[in-house]
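Student: Down below are the structures I want you to see.
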Structure I
């Protein structure tokens, strides 16, 4: 800041503002303020470097800047030390660099500041309260559901619909304030005063507000006679009183998330496998897609409108930042609302919520339709520039009359919904238009879906393939499907090379900004998707790795084929290319070895040498002891048999180096089914006498990286590699024969020596303990 011309006297730190709305109160502190002539002109909100900046962060700092003084500060700055967003409080124009002091002085002189009236200030305070007290908001909406159902006597399956009606009224009232049409009537004070004046009840006054909202937004409900079903006056009054302090405009993501969590999470799936798409994933897709002003975009499975809202906000910010006149910008904004935003949703209540959410963010609900998207004729073909969606998946669609209208459905009794949504979306796109879609990752790598990939690559080019971590959707409805994001560009039949992307962006995310695999949504500061966005700004060779061990890279479009198009496999292709430059011989494991597991039943009365995964060193693969246990002490009904000198590879958590040579044993040796028995086959690369070179090959970093990418599981520690993937898709370097012999013999000798000395030490250890009165045997000890 000093380099920008500011002096220590210009700074003020952690200045508090008390935000009071009715009985709700909170205090917000600025991080840094810049004072010019004793007036705050610039407010800086500082986030951790690990936290990516969000629209909520920017809104919070802007709201604070509006309240800090009268007139307001000119600029708000939101930064994490890496990214920086500078917002003009009065125009909304954003920049990326903090102005110098000289520039700030010039801008102060040029700007005609606006003074916010008390009605507007109340709304700004409501925004801050909502942003700063998300847990309180969650409690309020939870309480509202309870009140609607228990006091209002509304059935559980109908309470969401009543809540949306209340939300519509609140939206409409906040919009009225924003456009200067009067004060906010969604208050107990207004309802009570008018009920008293008209000798009626608050609920009757509220019904008038609801009718006003329906008149303002005709078409929100298919049934124009839609009315409030709540009849209990006290119920309505309590819900309004609870919701009154909070602002839904601009903070709608919190509202939508809370409403979804409380009203819909346990009941939404129904006949369609639907899940709320987390904001972190929506943000990434919208930013990666990068739609322009005037582009027409669609979500054919729009749910509550997340993709549509974020895309609209993204394009609207481009309008605000453009050098166009205010009149030209207004026309572009109106065109965007009227022509650009399209959505379709099967569920009636969700489609209403989508419309209400779009009202929250500036209208644009005219082209939101309800019904079965696959049979709908409301969406024009060859019309859209962008489609961004997270359709239902893992569900069979079996309406044969509709199936016959799809290339992938002809002659079939059923087809998966997600596959049909891809075909529908490509029909609706303009040639050269882009589709970004969340799908089960199995569609990209499973052999049974190769027909789908073959068809897909005939119709479109691949733009990106992003692997999402296991459990990414569990906090949003319980989906355990391993998911991914793919980007596709529709080919032009008349000119297939038109708009062909030369490269495909790949990403394997480990962290996505919240805890995956947990039932409750809990955000954190770790997000590989932000890392991917920064890296995707340039084409580069090799693979880049985030601090969370996420990976990304670029691959040539010409290398894409229908065998597999998942990010993990394609990242391995990049690695393979680098390995080919280093090693003369690079072959798939299947050319030198096989996996030959021998299932072995466990009997209660038999004694076994039982080797478990923790018995194998995670760093070196060494084994120091194997316990002898009776069958009744072993919980498994069946294990894998092993023999001394077998090569054993641990498939679970392959990031570890648990590859070993089975030590000498007396009796039957059994090992966990998480361990594969690797057998050298007749080949042209490794002779039988050198087979133990496989230990070092399988422990090599560039080989482990390939295996890790091909592993699947609920978490990194539970990820497993399957036999076919290990053998067919992992490529290994083959050392020359002299090095093979050296590595193989040294591996065998040192493993044997380590076992021998470990056994001698354990025998001495046990004997010494017996002298001192301890009572245990070597069989009780897992390892050194």
Structure II
């Protein structure tokens, strides 16, 4: 029987007929929702050639939306026309050209972003740099938009290549394009960021771009991120020469960077310059200053003064200001004052947020008030404020420091149950905690897990490994590791150099330590106060006190403010030299210069006096210190007890030991050993016997046995260690990690040196994976590695 039911006609299979039919359909302005169904029967027959012919049709040049819709449908449904494939490029450039002609910039950028996301082999970049005959002539709009798109996708290095192409063609980019590229470059973690940023500014001006304040501000921020403060100030002068006057953002950017580095003398000078230029501090300026002074130990009074100035100048402190000041108080262990400030804040209807509570919890732990910290955790819950990653990381940090690993594990489980995965901070905290106590096997296990979770090991991780190498006295290996990390694209900072310098200094290898200092300066890595403290320590320890004082003066000339450790190190240096009088004189001179002696200062001077047999002066110093209400600790008492025992002044010793007990400062095994020394020297009498009996009754000698906690190595562990070391030396890191997995299963101990070798191996292996898979994560892709040189 003949089928009389109506059926749609078969589509014409002739390419020209398909092209003509689809062009007519698109010309009717069919909405995108119904366009797919209108052309569905033709989709199986669409080839890249037919699609390109349709998109290139003059009829559709005036209908950019229809072209865009058709291109997207073709990418999704047509065979051999997948997004990111080379077959789509000719059509892509035609669509982009039409969109630019109709000022549809956002559509054009979205299309580029979509293509770049799928373009793993960077074919688009090659086509921009080396256009073929079937591609329309590239316009300025394409270059500008492509730069913006590559930046948006996290490829500033590729955007830089497009910018260089514009320079060769003498095409002047838009100002916003230059600023977008600049902003991306200065924030990109690469040693070439500043170099490329300078290139962008200089070339943009040569091409005819008129710079604005924002362009200079971005570059100044870049210099500040690299601690190149001299360059930042020079650029401010250049701004004025270009008739671009610095604004509040300019000053606030530089002020913020100087504050972070503790260069408070330069901060004061910059504020004066700001005033001379007719600019007045705004809320951001005040907040920056409060934050800067809070970060600097001993400058809390100045921070409070700035806080008060805000109110006087009609800038009411906001939540950020209060949180900053609370943080400063907690850092100075003034937790009661921090809580009072919170109450004052709430009276002004400013209510604590998660940052406030995290700061208070951290502060309570720091002040050894863990029960108060838990109360704030409960108060958070009562007020409906949920814990975040920072909260959990704070708890993990303090439980690690307390050695309560059960609590650490419990907190990590709670963290994951709340929907938060341990991040780099969590893992770095655990690695540091285990490395610090010498449990390198567990630290290595955590590093392996970190790598398995595809979490990037950063400068903090590297510095932790450097520290572990230095603790093991593997200084040459540490230096090689530092060089290797630099080659692999990691940012090496002043902490990296400072860690290794301290290792050399402690090992009395002063020449290598100072060579590192010179190398750091040659690489224009700006030393912080901490780094200066390290080199001053090395000079003091090597008996070069004049050079140590010279470094102190250099520190001051560079706008940095010495801290208590700086002064204490020099005082200690004089004591090492046996020149206690000079130590006391330096102490007195520095007190006039706002130096605030702490308990370490007292202990250094006490030890210096006692070692010279100046017992009465030591006793006078101690009594003066205590009568002035200053803090003393266990070391203070033990220093004096040891000295008095040697002098046979047992009545004074007895008084001090009882005082220690009242203050809950001891006695401990050092006190016990000092008194025991008297007995061993034949000085046993009723007074000494009585004192020893009391100390033993108090039972503070759990740490007398130093043999506990050492992991014993058996024959199998030695074999495993040797096998892993051999595999690492041969570069067979994957095999080494397999052996380590076997070690974990069997619970066999490993040598510390083997654990360190594996840590280094993990970093090297992780870097190679990371370098090959995703250029956005920090490895700078050069144009040579992607495209042929023009």
Structure III
């Protein structure tokens, strides 16, 4: 049954011609020296590729989701940061001290960063045209069609029109690279290499194998992350010439060079690339000694590439495009193009964009919204790992922040766009990742650090079950991480209404987190007000260790509410658990208190501690998690329609500044602010923050950077941009109370913060909570709900 709507409104705008941005393009090649800021990435979930370099020697920098150093592939007794013995006996003393003094420390609970590891680049596939040099090339253009996930370069050389195409196919589990002649001439001879110059020769081996009647010619790169003991992670990759390419192929065994000589009349040559590792997430349990070690990937990689190489280019491309467009076509945002931006290359659009132009560039803004969805489709598919801090794309062996999973905003922001734009089913990697790598070892962490049931993780996680704290409390003491991720579990259920998934995977995740916090909540011993609070807590990367951090209280509020909200479907027979949870929810401090300058407080301790200060421009908005992206403040505490809460949120946003301060200048901080302003129905501030993010953090290729527009690349800004735009299009909150039919009454508002410059735009496929509710229509007031 669809949810009941207590309010339904649409904010109207005038009619102007609109356009849908689908293509990134440039007249200059991507620069290998500036790969993160110039390349247009490709991906199929597991595999990633970044095409770079001049047209006569283009390179695909290749990535594979599970290729990591560290963990049990580095040291056989890897513990995920957990201590070897129970240390929870330190907790009572820590809590007593904090309740007596207001603040304290958790040094006795801190863990280890040792053998944590890093996401790594797989290698480079380079395809050279030795008869050409870049200085004789003219009319060069490269583009990424985000609707089809296809990268194309076109140019003229020696009087011949040449084109290269690249895509990474989910149906065939390979990336495909093609050189073709679209003019009168044939494809020129090619030289192909597959290597990784960053890896020691002792750790890898490249072979070139000439084809026969059963197997097309191929290059093979096999390696291991360390010799051991223990032996490191094994990886294998094959670049295979498509069997019907009408070519003669030869190998140089000394150099590993594969030479392709097209026969007369050959118009195209294609290469398929596949890869795998012996990482196995299902082996990350005590039963398997948390080894995460699976079978050698060689047989699967060989079979996958061999099968793909027997298909024609048209078959490979057709299967890929059918799959990709089925996803990209589920949502479309068309906005006006008053500046004729569709005819301007992407780098120029971004470089000329300025926050001071109050109209912005609607076409570019819709283009970046499309890019947000494109990157998610390319980095999150069934069977892959979820997108990490860089999605699926890295060029080094030691990636910034290990390109891991930071769960105090970044990991969450990666999933801001999926539920409302038809991509909720692509989140299966997230559920599998938490089930396979967090729950097993996280249960040990709960026991060893807290002597608690259920499971817990902290702020930074690799793919090897690192669930304990790292070494500095300000960012490591963050046991609330899993509770925040449970918002995504509940949201997936609320948007998909997939009862089978909820019973099998969603509810076990939720219940384990709820069990942990039911055990850990403490009666407030500082104020002695009878409320239940968290002690100890650190608000993410801000301030000292204390109790009752608003961020924690709001997230636990959401977890407990979610447990009760799904009961009509789950019907959990554990009445003791549900009774305890209901009682604790009633007594729980919900994380809303106002401070000395009428702001929502980040910490419950008195203002005299001066933790909450006016004009503290810290990058995080942790105390607003229940406003956006969460719903403790905005929905469960009726904040969206409550002037007191809304005013306190506004005051904190004003005080916290625009997302650029001495502690950081990231894209994610700005788009989070934009989304919060949108939920206040404040169009001017919401659009200003969005424009400020584009001007400050977007590189010429459309990827978001961390230090202004300088590397490191951090993909959360791209995903968060989509979430902020969605927040401007609709407010869609779960209900605060559950009605007699099991459905919560709630409020939906269409167009809460649509800029005037978007007037006449059109949105198609915007999903709201509940089965069968889609929004189809335009921002000129013609909206259809059905």
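Readers should treat all values here as calculations from the given coordinates under stated rules, not as data from a laboratory. All values derive from a computational prediction rather than experimental measurement. Cβ atoms are built from the backbone, for glycine too; each structure is taken alone.
Student: Here FRET efficiency 1/(1 + (r/R0)^6) of positions 182 and 518 (r between Cβ atoms, R0 = 35 Å, to 0.05) was calculated and came to 0.60; which of the structures I, II, III was it taken from? Each step should come with its number before you reach the end.
Tutor: Working: I: 0.20; II: 0.60; III: 0.00.
The correct label is II.
Student: Can you rank I, II, III by percent of Cα pairs over 49 Å apart and just name the one with the largest value? Don't skip to the end; give the middle numbers.
Tutor: On the way: I: 32; II: 35; III: 17.
Between I, II, III, the highest calculated value is found for II.
Student: Identify the structure, out of I, II, III, from whose coordinates helix-only ellipticity at 222 nm (-39500 (n - 2.57) for each DSSP H run of 4 or more, over all residues; to 500) was calculated to give -11500. Intermediate values should be presented prior to the final figure.
Tutor: On the way: I: -11500; II: -22000; III: -8500.
The correct label is I.
Student: Can you rank I, II, III by mean count of other Cβ atoms within 10 Å over residues 222-229 and just name the one with the largest value? The partial results should precede the final answer.
Tutor: Numbers: I: 11.6; II: 20.8; III: 16.5.
Greatest value across I, II, III: structure II.
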